[in-house]
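Heads up, there are several structures right after this.
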Structure P
């Protein structure tokens, strides 16, 4: 039996998948799982691995990576507290489709695949919610592919900043992104170099679209960034794409 702290139980309760559970059902879930700890830089699993189970991030930050045919590594997503990992593979039992690696020291809740499938049979509400979450994941992947293939680099950066700022906090007349931005990680996520991201963000700052200080970004002109995404000038021609 796994003994989770009050904060860890609260994290499980807030996840998209398990938010439908009552206290007794949530406790039943905690009893069939275990806590896994990873050091910074340690791999949780690799693309091609067979699924061991379903993970929930209790603390820390992890990145989801894919290897391109040209040998480049692309970061697909950043996972933080409350994120569910491995939902697709745990359902179909096929190989993992991406590599997940810890960016910081991380703590995760793990339910082994066979135990989780039995749990779904016992709690059909979770099964229905799980199907909904998978559908939302498919929509996210579709949207991300559109971002990667239909938008140029400057538009990708603008869209990413708008997305992150949507959950930000009011600050200096704008909306501040909660976490500091690592330009290398953002570049990998968008299929761009760190230098490209840096030049683009400096261009946005010079146009008054954002403020960038010590890694923290405040979006000052959301309409202007939306104009960049839509290909409409934020100010005359908007920020010019960085060269090189």
Structure Q
């Protein structure tokens, strides 16, 4: 195929990210909210590009102004969350949760750079940790917004926040966005873009293949990547020069 490397890999540099409309809208909300809000919420189906936009956004932050911390969502308590944030800010967390809580507030108050705490797969957090986030932003720093949490999760994250124990947290979330799949046009552009940045100026995939990929993936980037990656390997093995809908990797369907 004349490719310098295999496209559609799991790891892509933020500078090479394709930006569909959903990505642009999510990024714009994050860009606005990080300066003005305590808690932001980004949701979307599995493989819709949440992690990609989060990592791209983190890489865009001015590290003279912000101290970004990326935390994968895990089944942790509020005390463990205080410790994880401290560790992300390069502060050795104490053993006791109560001590960690006091140190957290002192650390944030003393920061010259605003901490931006990004929690991916936030639906995995325990109830106590979610409720604890509200407490972590709910105190007076001379009326200044000194820390921002960005919560990212699957659509059930929004459903979970409806419950009464999360009402105070929900009321603090004024900026949110739910990511969605790409249109057919965006899917075609996405596929061609990824082969182009890997050294192929013309498309590897025929138009009917792109339409079929969009149909099968519902425009979700991760599924598009999987289908395209496996189809290129299948085509190379079978000496197929242009991939059409009849020779997409059959294992995906």
Structure R
């Protein structure tokens, strides 16, 4: 059985509206592919870019764990729990929709785009109390390491979510390497935000370009290496049941 499946950026579904450009890694909105509906508890992984002054206005969710990573620009969040924040690049927010939450995500700038990743997870159980939290992670904290930013496993410094999942951020300099042990009973989703990344394991060596993703199952030692000459390899790694 092949342990690593690479999905190239060209294989994603592109949604290009006047106010938002999105790349969907899984079935979402008008993109319906029953063979690509989820990866374990991971239901959605969208790479979005909002135009200045635009946004997703107030709308409801329930029984989802929604994680947002702001890559660049500023994203404005508001919800009916009374939370509001302007999140700069490097910020992560988590929203446990639980029994129900209404929120909006907008671009407050009149000149700059905002790029953000949005991740949807199934919760460990339905009907939880809704909540929201956010945190800024300086770039140096994720350089040449795996930085946990959201977790249901009590990882120090990570925002709490209600699922047996940990989301890591990393930015690997050229020729720097990390080792990650993939367990037999877990899944790993890696998404390359920018730069170039090499993944090596017993299945072979795989080269990722920006927008590429790797879905990994079964036990193996992953060797992750930054290979770009122009910028760090910035990626997100999600450890899933």
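Readers should treat all values here as calculations from the given coordinates under stated rules, not as data from a laboratory. Owing to the predicted nature of the structure, the values given are computational and were not obtained by experimental measurement. Cβ atoms are built from the backbone, for glycine too; each structure is taken alone.
Things to note:
- Comparison of P, Q, R by distance in nm of label points 7 Å out along Cα→Cβ at positions 137 and 201 - largest value held by: Q
- Distance in nm of label points 7 Å out along Cα→Cβ at positions 73 and 153 derived as 3.3 - corresponding label from P, Q, R: R
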